[in-house]
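A.B. asks: Structures incoming, each one as structure tokens.
Here, each number is a calculation from the coordinates, and none is a lab measurement. Being a predicted model, the structure only gives us computed values, none of them experimental.
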Structure 1
Amino acid sequence: MSNQWGDGEIRYVEVAATADGQNVVVAAVAGKYVKVIGYVLTVTAAAQNLVVENTGGTNLAQFTLAANGGVSFAGSYECPAFQTIMGQGLAVVNPTGVDTYGHFVYLLLDR
């Protein structure tokens, strides 16, 4: 489905990020932004700083969570959480020894 925003199809991706460092959750698509409109993230250990970033390494959000803690956001197109740089994907960056689980709700947009 396409609309005035590009590919307006709402997409859902599960997060099962178990590697230390960057875990790509949404792959980059040339000429597209990843606009996150909702998420739920939980961690398995105390995360000093759980980071959500572009696949190019620019931070989009940072959370300090307690062991087995979590964070969530239920937004909309008009009230998104954040958006990547054009042509870059979305990643979760785990501190050493921390796993992140949950999901993102997003759109791929060309503007």
Structure 2
Amino acid sequence: MASIPHTTVLQERGVLVLMSWNGMKANDQGEPCEFARFTDRSVHVYGTWGGATLVFEGGNAGPDLSILDDLKGNQISLTSNKVVGVAQPAMFMRPRVVNGDGSTNLNVVMMARGTKI
């Protein structure tokens, strides 16, 4: 298990940001990043799954994170390439890979959009 750092892919005048966690393997977790000022968030996950599940977690108390819900109220727990909206606002968010095998290699891109402050 490794902690995968996030990379800022795009930052548009404080209104839009794209963050990515690339090359996530079995049981890796993403380094949490702060998205509190953004109201609209979506997560795009793609790659080679190798039997893995990707959960997207968030919280307001540092390392104590819980699985977040999509816009339909379902926990974000994915097993194939998909884009989902994130329902809850949270100070910190990250992806986490559950299980998988030697072929697991996932990329996660989070888009967050808000108003300029």
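A.B. asks: Of the structures 1, 2, report the one carrying the highest value of relative contact order in percent (Cα under 8 Å, 6 or more apart).
C.D. replies: 1
A.B. asks: Then there is this: Can you say which of 1, 2 returns 22, 14, 13 when semi-axes √(5λ) of the Cα gyration tensor in Å is computed?
C.D. replies: 2
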